[in-house]
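Read through the structures below before going on.
Just so it is clear, none of the values below were taken in a lab; they were calculated from the coordinates. A quick note: this is a predicted structure, and the numbers were derived from the prediction, not measured. Cβ atoms are built from the backbone, for glycine too; each structure is taken alone.
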Structure P
Amino acid sequence: METISFIASNLGLITQLLGQHLYIVFMAVGLAILTGVPLGIYVSQRSRSGHWILTFAAMLMTIPSAALFGLMIPLLSIWGQGIGTVPAIIALFLYSQLPIIRNTHTAISNVEPSLREAALGMGMSSWQRLWKVELPLATPLIMAGVRVATVINIGIAAIAAYIGAGGLGSLIVRGIAQSDTRQLIAGAVLISVIAVTADYALAALQRVLTPKGVIKLNNLSMKEATP
């Protein structure tokens with residue numbers, strides 16, 4: 001009850017922190033889509049050099065989040081951006097790369113060879129085949145990678161409060177510093193709620209963006225796979 005009372009009495013502050021939190025996350029994921037999808041396509045076509053890209057992206061995911069946020073401070077202080085939203089967005093952008101690159105690579109690589117041959121037989125160029133055949137078929141798996149990146153980043157963004165980026169993590173930081181369980185629980189619960197909400201919203205968007213023909217093809221494949 002105390003936590004609910006705290007949220008109700010500080011609704012303006014919490015709304016502001018929520019806006020900061022979502023801005024950091026969606027800016028980072030949006031930028032990661034712009035780079036991760038092309039890199040995933042490249043990896044699917046250049047297996048040897050692409051292996052190193054996947055390895056590097058995997059290494060980024062192993063860096064502890066507190067260490068990566070801390071590393072941003074001296075690196076970006078040169079340009080006067082050592083604290084605030086910029087280093088937070090860059091750190092989350094780096095964390096977003098692996099699920100998006102890997103899912104794009106997997107989706108493009110698993111397109112049925114017969115469909116590629118059919119596109120080639122219709123006189124499509126490699127670019128036309130990519131845009132009209134491979135990417136539409138890859139959409140569900142690419143969106144799954146975006147969902148994973150978004151949910152992960154909503155949680156990790158809480159740590160960005162330690163470098164002055166704001167967000168709902170500020171409630172957790174203050175709760176720890178002041179031994180105030182109301183703020184601590186409020187921050188943790190709200191972050192969990194928006195993570196679940198974002199996952200459901202992106203799942204709905206995934207269904208909208210997936211071409212109907214792809215859905216029918218996937219359903220047919222599942223029926224054929226069922227004994």
Structure Q
Amino acid sequence: MHVPDHFSLPEDRLQQLLAEVRPGNLVTVHEDGPLSTFVPMHCESRGRSRVLVTHLVRNNPQARTPITGRGMAILDIADAYVSPHWYATNQELPNVPTWDYLTIHAWGPVRIDPSPDAALRAASALTERMEEPEVLDAVGAEKLGLMSRAIVGVELEIDRIEAKAKMSQNRHPDDIRSLIRHFEQHGPAEVADYLREVSLPHAERRFGTLTMLRDQHRAQ
């Protein structure tokens with residue numbers, strides 16, 4: 001993934017995003033080519049390692065056929081169409097539409113554990129991150145045991161990760177403020193939050209530096 005420096009995701013923000021359950025595409029390579037399944041994933045810290053945990057239906061070809069290489073997880077966090085009409089400066093400097101997005105790509109070896117215990121652990125861990133685990137009590141151990149036989153636990157141990165936030169950081173601060181107002185009203189809220197908390201401070205620093213350099217040049 002091409003990630004210009006000004007579109008790189010700050011490490012602290014990456015940690016925050018990985019702390020939440022994220023849906024995404026789990027991609028693995030097999031003898032006949034790549035396969036992908038859209039699944040919810042959560043990240044666990046194990047010593048110095050970070051592991052994405054999920055589960056697949058047992059009869060999914062991705063779980064039944066041997067994996068021939070490292071896997072990849074694509075977590076698309078948020079995205080939105082951006083119309084130039086929403087830019088504060090568009091009357092003076094007409095621009096073109098674009099698409100803002102926030103995505104995480106992670107690579108690493110994939111382990112599939114066919115045991116019912118592993119499947120139940122993976123599925124239960126996901127539930128516990130979304131709501132109180134007591135929601136499973138009414139199901140009962142016997143039924144949970146039967147259901148766990150229909151799925152397999154899956155882990156991707158991250159050995160490489162890239163994160164990109166193409167979120168209007170290169171725009172004028174006034175443009176970002178106007179985008180924040182739009183997305184606060186119409187959503188997605190996660191886009192508005194990132195623009196407010198990360199993109200706007202970055203653009204203000206950048207614009208301030210450019211203004212200072214321009215003033216210094218004029219004074220020479």
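When Cα extents along the principal axes in Å is calculated, the result is 67, 43, 29; to which of the structures P, Q does this value belong?
Clearly, the read-out refers to P.
As an exercise: distance in nm of label points 7 Å out along Cα→Cβ at positions 32 and 152, calculated from one structure in P, Q, equals 0.6. Which structure is it? Could the numbers behind the result be given before it?
Details: P: 0.6; Q: 1.5.
Corresponding structure: P.
Which structure, out of P, Q, was FRET efficiency 1/(1 + (r/R0)^6) of positions 168 and 208 (r between Cβ atoms, R0 = 30 Å, to 0.05) derived from, given a value of 0.95?
Working through the options, I get structure Q.
Taking relative contact order in percent (Cα under 8 Å, 6 or more apart) from the coordinates of each of P, Q, which one would give 26?
Among P, Q, the structure yielding 26 for relative contact order in percent (Cα under 8 Å, 6 or more apart) is P.
Can you spot which of P, Q the value 20.1 was calculated from, given it is mean count of other Cβ atoms within 10 Å over residues 136-143?
P
One of P, Q was used to calculate helix-only ellipticity at 222 nm (-39500 (n - 2.57) for each DSSP H run of 4 or more, over all residues; to 500), giving -10000; which?
Only one of P, Q returns -10000 for helix-only ellipticity at 222 nm (-39500 (n - 2.57) for each DSSP H run of 4 or more, over all residues; to 500), namely Q.
A value of 18.2 was derived for mean count of other Cβ atoms within 10 Å over residues 40-47; which structure in P, Q was it taken from?
Traced to structure P.
Say we calculate distance in nm of label points 7 Å out along Cα→Cβ at positions 128 and 176 for every structure; which of P, Q gives the highest result? Provide the component values of the computation, followed by the final result.
On the way: P: 5.7; Q: 3.8.
The structure with the largest value is P.
One of P, Q was used to compute distance in nm of label points 7 Å out along Cα→Cβ at positions 48 and 80, and the result was 4.0. Which label is that?
Q
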